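All of the numbers you see were taken from the coordinates with simple rules; none came from a lab. Only a predicted model underlies this, so the values are computations on that prediction, with no experimental measurement involved. Cβ atoms are built from the backbone, for glycine too; each structure is taken alone.
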Structure P
Amino acid sequence: MDSIYSTQKSTSARPRLYYIDNLRIALISLVVAHHAAQPYGPTGGDWPIFNPERSALLAPFYPVNAAFFMGLFFLISGYFVPRAFDRKGATIFLKDRLLRLGIPLLFIGIVVFSPLVYVFEYAAEGGDISFWSYFFRIYLGEWQIEFGHMWFVAQLLLFALIYALWRLIVRRETAADQSEKRGPSHWSILGYTLILAIATYIIRIRYPIDHWVRILWLVPAEVAHLPQYLSLFFLGTVAYRRDWLHRLSIRTGMTWLWIGLAAAVLVYAYDYGLWRLLPVGIIATGGSSWQSLVWSTWEAFICTGLCVGLLVLFREQLNRQGNLVRKMSAAAYTVYIIHFFLLVTLQFTIADAGLPPFLKFVIVTLLGIPLCFAVSHFIIKLPLARRIL
């Protein structure tokens, strides 16, 4: 999927960005590991499998991941949107987004999740009407459609539609001045980080982490992270026009990589009791407290540091592919779609194994990542799936 997840089908004059595909593989593997850990650590959010015993070792894993990995997905996705719009035009661009994003979204939300929600939530809580009555009267009739992990695809489709509308109004975008040799400076990156921190803090006064709403009655959104997702998606479109991914200097990228890594490591050190300067916890879910301001700022530095740093690191060190990695890249989008179902199956299989929760996490992760890529590789070979995925 050229303008959303992959550079493999690119017909642009710009060189193939193998490092973007490789970074996407790493990110989707982290998504699988993140969800593999859901039943086994002190995390928020709903998950079908509940493990009574929780591992404290996984406590910092969730907030550090949430601080950057989906934001980086939005940044990468936004980067390829202008090229797709320029090449295809508004009509074909919109048809392509609806085909590649809308069909998987509706299939998972309507065909797959509707019977699961009926059985495990509605019927389990004493609902007494038939599935079809529930489906039409409640699930569809009352806009109770469950998208689960596909919230990312729903938001990405919404952002793409907003971009297309903006392009129809503006008509054209200005390309980068080719005499401009530099990418964003340290000061501009720092400025964005501080603005993101303040915006996040303000939003979380009313909408704490794990508080979800429906945008336009349909698109699920965790508002607490929306400033990050929205800004990075549209910064991705700007980065394409200004060629920032190529112009970011190694020195700038590595500086911010170390900033992001240091901020992330300090979260682990704090949670593990190796570093404590503050008498109370600092990972606040929201509110107007100073702890919420501290965490919003801390999270913003993790986000910006790792987003900038990983892009430059992969560009300089991992801008090549072998046959296996190329196949993994082609399957990455499908991995995102199906990984939830494979992970829940694995987690259910070992639910009564009597193993420590952290060991269960390791087992599900080590089995889940290759399983998801293998199954996805065969799915995208199917005739209909090949057109969409």
Structure Q
Amino acid sequence: MTGQTAGEGRPFIRIEGVTKKFGAFTAVDNVSLDIEKGEFFALLGGSGCGKTTLLRMLAGFETPTAGRVFIDGQDMTTVPPYDRPVNMMFQSYALFPHMTVEKNIGYGLKHEKISVAERQERVRSILDLVQLTPFAGRKPHQISGGQRQRVALARALVKQPKLLLLDEPLGALDKKLREHTQFELANIQYKLGITFVVVTHDQEEAMTLASRIAVMDKGVVRQIGTASGVYEFPNSKFVAGFIGSINMFEGRISGVADGLATVEVPELATSMKARADRPFATGSAITVAVRPEKISIARSAPPEGTPNVLAGVVQDLGYFGKDSLYRVKLDGGTILSVNSVNSRRGLEHERVAEWEDRVWLQFEPSSAILLQE
């Protein structure tokens, strides 16, 4: 293998201060991150955030303008794609239409220095793994979209790469099939123990698949963490707003006592209580954020002294089967989104509230997120 050893104790993938410029445009801006062996890691962000460019630099299709890329202790920054222990699965799948499923999967092994028997055994094993053995003799147009996705995955895995890169791998599937395939993909990765790095703009997909997520914006990694960590403890207003739905209010800290911060929120004409999980200076500007599912909704007021109570009128209502979304216009004019789980089977008259109903909203101080950037 070409390249310079990165040193002992390094993670499986290390991206050190990587920048990629296309003329005057900076697609990736001084990104550093580590990925451990056997991880399922997601690069998550909107269009143009730099996630695909970063993936292409891992694959060797792009060379960093600055910084270095290490894979398994080797400096791969200038190593061409064909000399890297990496395979890549593209969104388009790019299957050969004239070849059977079996031949599509085995195509990449033609130039490997292995016996015919070993080649056949590898193809057979991977067909079993992706549950395509009954379809081995069919051509791509004779199988479903989800099955074609598994053929593309099998073709990438049959070469036994140390690292598999996936660029929006489920984007061509419909919602229900995509949800099912997410679990299949995660189970396959777990069984093989190969390091997967996936690029996606779909938050739910990243949260379902990945052991850790890097949220990207304008070429910069804004936060890295587990799905629950990024969702429940975002480190900025951008991450809080990008991952899931959230209500945010601008305010100012008026005091901190017993682990709780009091925040004056002018647009609500009241104060809010929020758990202070780090020191906050009195008088400092702050954003209070709370997820819609953390807010309870009722037609009657809660007991006197209950923290974080707001009153308003249901302006909009969306029924989604498993839950309902309420858009409540507060007395001061601000609109809040509230999710309520439809835990019991019933008709419309049994919902928590209806259009134009006066309701009271409440959330616990521990449910509020305090953000300073």
Item to check | Read-out Rg/Rh (Cα atoms, Kirkwood Rh), for residues 126-245 alone, computed value 1.12, structure in P, Q | outcome: P
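One of P, Q was used to compute helix-only ellipticity at 222 nm (-39500 (n - 2.57) for each DSSP H run of 4 or more, over all residues; to 500), and the result was -6000. Which label is that?
Answer for the origin of the read-out: Q.
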Checklist outcome for this item: When percent of Cα pairs over 33 Å apart is calculated for structures P, Q, the one with the largest value is Q
Next on the checklist: Computing FRET efficiency 1/(1 + (r/R0)^6) of positions 70 and 310 (r between Cβ atoms, R0 = 30 Å, to 0.05) for each of P, Q, which one ends up highest?
Outcome noted: P
Checklist entry - For which of P, Q does mean count of other Cβ atoms within 10 Å over residues 182-189, calculated from the coordinates, equal 17.4? => result Q
Checklist outcome for this item: Output 29 (relative contact order in percent (Cα under 8 Å, 6 or more apart), calculated) maps, among P, Q, to structure P
Checklist entry - Any idea which of P, Q comes out highest on distance in nm of label points 7 Å out along Cα→Cβ at positions 158 and 286? => result Q
Checklist entry - Given structures P, Q, which gives the highest value for distance in nm of label points 7 Å out along Cα→Cβ at positions 166 and 358? => result Q
